[in-house]
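Student: The structures considered in this document are given below.
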Structure P
Amino acid sequence: MKIRNVNKVDIQNLKVVIDSSELFPSELLDEMMEGYFSKKEECIWLTAVKPEPSFVAYCAPEQMTEGT
């Protein structure tokens, strides 16, 4: 098993993983990953490949708040 950054070609397989876990509706994944692929967000999406993507992980910097 190899853990690596998600590529655009992984999206269809990751939708199957997301549907099986019922984490959120998989049709939202394309929009959720737009910032990652365009490098507009500092997030990281990871997957494990064995040989197909078998899990998805999302990491993002902690957002600091002001006045709370």
Structure Q
Amino acid sequence: MDYTLLIESFAREHAHRGWPRQRLLHECLRSAIRGGTLAAGTRLVATRTLASELGVARNTVLYAYEQLA
């Protein structure tokens, strides 16, 4: 799965909301799970890898992942 494309697409659609990056990432993943793009229980990409791909701090990804739990 291309998380970067998924997240960038979601970010463009919701840019008007002014959410912080960690919330934007959380909402994107949550939406993908609810919509079936990501199956519930799917193993997510490692936090360091996703942070590097998105150009954000690892803590941003950690926060988003923790909110999904």
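Student: Upon calculation of percent of Cα pairs over 13 Å apart from the atomic coordinates, which of the structures P, Q produces 66?
Tutor: Working: P: 66; Q: 62.
Derived from the structure labelled P.
Student: Taking 1.0 as the value of distance in nm of label points 7 Å out along Cα→Cβ at positions 12 and 52 derived from one of the structures shown (P, Q), identify that structure.
Tutor: Corresponding structure: P.
Student: Of structures P, Q, which gives 1.2 when distance in nm of label points 7 Å out along Cα→Cβ at positions 20 and 60 is computed from the coordinates?
Tutor: Among P, Q, the structure yielding 1.2 for distance in nm of label points 7 Å out along Cα→Cβ at positions 20 and 60 is Q.
Student: If helix-only ellipticity at 222 nm (-39500 (n - 2.57) for each DSSP H run of 4 or more, over all residues; to 500) comes out at -20000 when worked out from the coordinates, which of P, Q was used? Please list the in-between numbers first.
Tutor: Numbers: P: -8500; Q: -20000.
Answer for the origin of the read-out: Q.
Just so you know, all these numbers are worked out from the coordinates, no wet-lab data involved. Note that the structure is predicted; figures quoted are calculated from it, not measured. Cβ atoms are built from the backbone, for glycine too; each structure is taken alone.
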